[in-house]
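Multiple structures are listed underneath, in structure tokens.
Each value in this text was obtained by applying a stated rule to the coordinates, not by laboratory testing. Computed from a predicted model, the values in this text were never measured in an experiment. Cβ atoms are built from the backbone, for glycine too; each structure is taken alone.
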Structure 1
Amino acid sequence: MSAQYEEFLSIVAKLRGPNGCPWDKKQTHESLKPYFVEETYEALQAIDDGDDDELASELGDVLLQIGLHAQIASETARFDFETVLGKINEKLIRRHPHVFGQVEVDGVEQVLANWEAIKTEEKGGGAPESALDGVPASLPALLLAMDISKKAAKLGFEWPDVNSVMDKMREEVEELEVELSGASKRDHDRIADEIGDLLFTVVNVARWARVDPEEALRRMVRRFSARFKDMEGRVKANGGDVGALTAEEWDEHWNLAKENERQA
């Protein structure tokens, strides 16, 4: 056991101890949930930025969340950090018989098939009530939609080709347009349902294209943010007021921002 490892566990225990930090002492598994998600996304941002120093720091923040959860559990003798390490070590060895055992595989697809079979066996070996069981409902919506879509497609609930998925997407757009027409007749729930249908179909288009929809949307938001900041900077540099731009002026500046992006 390294000195750094022991110091980490000691620090976490002290934070939760009688003379520790009031904030850390009052945390529970439930109260820490949003921080766990936040720290994970900050680590993902560091990966996107290609910043190794920041990534190392953010992974430490994620590790702190794990340490806090383990410490909280240890205080009522449920489990501790050693238990967490033991379980992941056992799981990695058990789920990689092609590395730690005698099983031979031909490629990634067979590895994934073996992984799913081992997971099923771990849960008692019985078939789940539904093919959709096992997908965490707390996943971000795009990831949840992708996982659900993949499981349904594996059983044959699938379009014959990508053009059929695109046709479905256009159909969903038309249905949304119908719901949005006539302001006095709008039904918020029906509109929300149609938007959900459209988003789920877009996720299926991404699946057919072998694109991660979560990452695709993040990339788009980064592009949008960069273009918008470019527009803001140009307008302010010329003494203008961003909030006073007309629709035509916004469009002109947007096209200039896109051109600057292409030339960068």
Structure 2
Amino acid sequence: MRIVSWNIYFRNKDFDRAYRFIESLDFDVLCLQEVPEEFLARLKALPYHIRSSVDVDRYFNKGTVRNYLVILSKHPIGATKTFSFDLPYIPPRTKVFMKALRPLGWSKIDGRTALIADIELPSFAKPVRVACLHLLLAHPSVRYREFERTMETMGEVREKILCGDFNIIESPQASLVSWAHGGTVLDTLLWKRERAMIQKRFAHYQLVNPHLNLRTHPFSRSQLDHILVSGHMKIKTSGVMEDRTGSDHLPIFVELEQNLSQKP
């Protein structure tokens, strides 16, 4: 049983190639982030069960661009829910930073949600609860709150899988982003602290992060992308795919062993 997660990048330069990649991809569940509206329409033509919610609304001078979170599944999808993330306080330095980067395509944002779906995966007696989310590129305390909000909404189900771009910065080359987006100086200087903190929260919820210490985003030299699975699930293999297919993120996957003891 193969789970794949990928931030396809809303400015992907080759969506035709990205579509062919997804069309030929081996997966049971695929979670996508930053899916443009036009590309979502193409995904709906594929022979899979599909659910979507708003990843983010981006406000440009020429209009609003809406991106989506998408879950594609070869297996039936049951109950689905979404919830909204509140935007954090934006300090003056962040406003200056964002304004300076507008020529490079940065924009104001709003409308962010997370997507949760119960999927009838083989070998599990009950549906597995799968979350597709995109934590904010802001600073560690914001991402911490968003992760906790997600876990609260996931509820007490036994089988959980969380997929998405968590935007956890793990290198000094990119850690200044935390300060520019409203974080503290220590967030920038102690750039290893966020990973240590979030791994403790993963352990608290009995979630396994099989891609720990692997780079999924070459520019930031960090593991931005995650597939977290409940600790009792047996992982057969996991890895990072080599081809970004026009994105700035590498796709990641987890293959779970068939757990016969979970059958009715």
> For structures 1, 2, which has the highest computed value of mean count of other Cβ atoms within 10 Å over residues 69-76?
Replying inline: 2
> Thinking only about relative contact order in percent (Cα under 8 Å, 6 or more apart), which of 1, 2 has the largest value?
Replying inline: 2
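Work out distance in nm of label points 7 Å out along Cα→Cβ at positions 141 and 197 for each of structures 1, 2, then name the structure with the largest result.
Answer by largest value of distance in nm of label points 7 Å out along Cα→Cβ at positions 141 and 197: 1.
Taking FRET efficiency 1/(1 + (r/R0)^6) of positions 21 and 181 (r between Cβ atoms, R0 = 35 Å, to 0.05) from the coordinates of each of 1, 2, which one would give 0.70?
It traces back to 2.
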>> Given a value of 31, 17, 11 for semi-axes √(5λ) of the Cα gyration tensor in Å, for residues 85-204 alone, calculated from one of 1, 2, which structure does it belong to?
In response: 2
> Who wins on distance in nm of label points 7 Å out along Cα→Cβ at positions 93 and 253 among 1, 2, i.e. which is largest?
Replying inline: 1
>> Given -6500 as the derived value for helix-only ellipticity at 222 nm (-39500 (n - 2.57) for each DSSP H run of 4 or more, over all residues; to 500), which of the supplied structures 1, 2 does it correspond to?
In response: 2
> Out of 1, 2, which structure matches 0.75 when FRET efficiency 1/(1 + (r/R0)^6) of positions 45 and 133 (r between Cβ atoms, R0 = 30 Å, to 0.05) is calculated?
Replying inline: 2
>> Quick check: 1.36 is what I get for Cα Rg over 2.2 N^0.38 Å, calculated from one of 1, 2. Which structure matches?
In response: 1
